[in-house]
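Following this line, the structures themselves.
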Structure 1
Amino acid sequence: MHRFAYPAARAAECAARQASFSEFLDVAFDKQDSLGLKSFISFTEDAGIPDTAAFARCASEDAPVGTIEGGLALAKRLDVFATPTVMINGYRYPAPPDSAEFHRILSALRAKRPIFSH
């Protein structure tokens, strides 16, 4: 967790209040080299967030955010301390699977076959 992680997560939750979560997330990832250098309000135009004043008020709050706190608690219970972390059916992948492997895993799960052959 880097020092901008919680403020970025809060900003994403604020964007979600305006049905712009995915758009904000895309912009934040595209401009992640600007995290901490630019305010999150500067990302709102590119994300298409309609009410920037409401976003600014929300992003400046300092109360804990329930969804973020819940995610942090789950990560702690699962011993997840980095992103990306991929876990499928309780197995933690040492690195995210490539798309072909991910497709194979999903196909096996859909067919109720074992993910790993022994």
Structure 2
Amino acid sequence: MKLTSFVRRKYRIRNKLKKVSSRDRLRLSIYRSSKNISAQIIDDLSQKTLLSASSEEKDIKNIKKNKTEISMMVAEKLAKKAQEKKITNIYFDRGIYKYHGRVKTFAETLRKNGMKF
């Protein structure tokens, strides 16, 4: 079975992050569709999702703003949840997406709210 180029890119990026992951840093995986954005903080050693935030949640879904502003709101919400659980050091797994546009805005907002990666 031949893998497409974006699937190969996803595995290449994710495997590099998993090789260097350790107990003190967790992986933040991001998913972006044409309308929504979501993110999860994952512990690769125990293979569990610790936190998640999405633009599909009730308090964000009803707000009428553009997609960039919504991604900033989701990042602020995820950073607030992470600070409550005392998570500050993460790896940013951008997946198949370029570090541009909404993904870049998401990462910069996380940095402004105290996350280190």
Structure 3
Amino acid sequence: MAKFMLILRENPATFAALSPDEIQAIIQEYSAWAEKLGRAGKLAGGEKLRDEGGRHLSARSGSLVATDGPFAEAKEVVGGFFMIEAADYAEAETLAADCPHVKYGVVEIRQVDMIDG
């Protein structure tokens, strides 16, 4: 069984205009979907990311430099992720198709590179 990361990308303005009740209903949708994956033995983890831009760590002139984000002029941000287990991309796409996020943004599917070592 392979692992896949479902990267939830969105335009923050999509959620900014929603009422607290609407946000709570969306959270319940995500929870129900995650519970369904868990019962099927397909959920390997996942979290919502904070709205802040995070940090960017790079090496410059032999020193580490941490820079506060956001890092690009973009209307999309990564709002969270889920780790799932699936036999292949086809199954991962089927599982991701039920993710509530497809109504609000983009669900990017990336297979985890399992390196033996």
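Computed from the coordinates by the stated procedures, all read-outs in this text should not be read as laboratory data. Bear in mind the structure is a predicted one, so any value in this text is a computation, not a measurement. Cβ atoms are built from the backbone, for glycine too; each structure is taken alone.
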Value 29, calculated as relative contact order in percent (Cα under 8 Å, 6 or more apart), assigned to which of 1, 2, 3
2
Have a look at 1, 2, 3 and say which one yields 1.3 for distance in nm of label points 7 Å out along Cα→Cβ at positions 19 and 51, as calculated.
1
Top of 1, 2, 3 by Rg/Rh (Cα atoms, Kirkwood Rh), largest first:
1
